[in-house]
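Next come the structures, one after another.
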Structure I
């Protein structure tokens, strides 16, 4: 990860370099496949929170997360900006809102509960009753 700071304008840019087997113009697909939204949103929150606590950096603006993507075959580096970096909660995308991106804090709380409670089955699964296949298919 690269953090670029312009001290004169008080701007901070968070940038990650990604190499991809897909072409650079198909990065939006990898963005979903590899959950890069979680990375961008979480890194932004951590860095912004620390900067805002610092007396010197508290007035700096942290911009949306950016990815610089390159493929060794096409060699056409592109910059992709995630304009929802600063949003909290669940995000939905796609023609039919079929792409659902969970909030990294929600995922973290769920992981913490799994580690603490060590359940025998995933959350939402009924061990003693029946489970609705259609309900779970609709979560895909």
Structure II
């Protein structure tokens, strides 16, 4: 029988594999950009590299890899280490300068449905997670957490 303590330790403590991936990116000159519940993000050269433990995000990233979409970040590559660990290499975007009212949520959800993905857009109280939105050089909204 697995104890709740062991399960929580797995969730809260990064595995050796996870830490090794992060260290490898840092060794490549990766500049830390931020982190969330499931991983950490770095800028490496002209791309953004995300180490994630979110299995759904890895699946969705594979689904849209190398596809030009209207509302989703361009994904160059997805390296799946195991079902709950991988690296997503994506385009480098700029911070979103608009407001929540500027986000065409219905259009984004329609495109996601068409692509067969489930973006992480919902925040507390049904609001949009603004941290998951960026914009390209032309000011077009892009969802970064697929």
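Read-outs: derived from the displayed coordinates by stated rules, not from any lab. These numbers were taken from a predicted model, which means no experiment stands behind them. Cβ atoms are built from the backbone, for glycine too; each structure is taken alone.
Among the shown structures I, II, from which was the value 11.1 of mean count of other Cβ atoms within 10 Å over residues 99-106 calculated?
Going label by label, the one that fits is II.
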(request) Kindly point out which one of I, II the value 18 was derived from, the read-out being relative contact order in percent (Cα under 8 Å, 6 or more apart). (result) II
(message) Given 62 as the derived value for percent of Cα pairs over 17 Å apart, for residues 75-130 alone, which of the supplied structures I, II does it correspond to?
(response) I
(message) I have 15.8, 54 for Rg and Dmax of the Cα atoms in Å, calculated from one of the structures I, II. Which structure is it?
(response) II
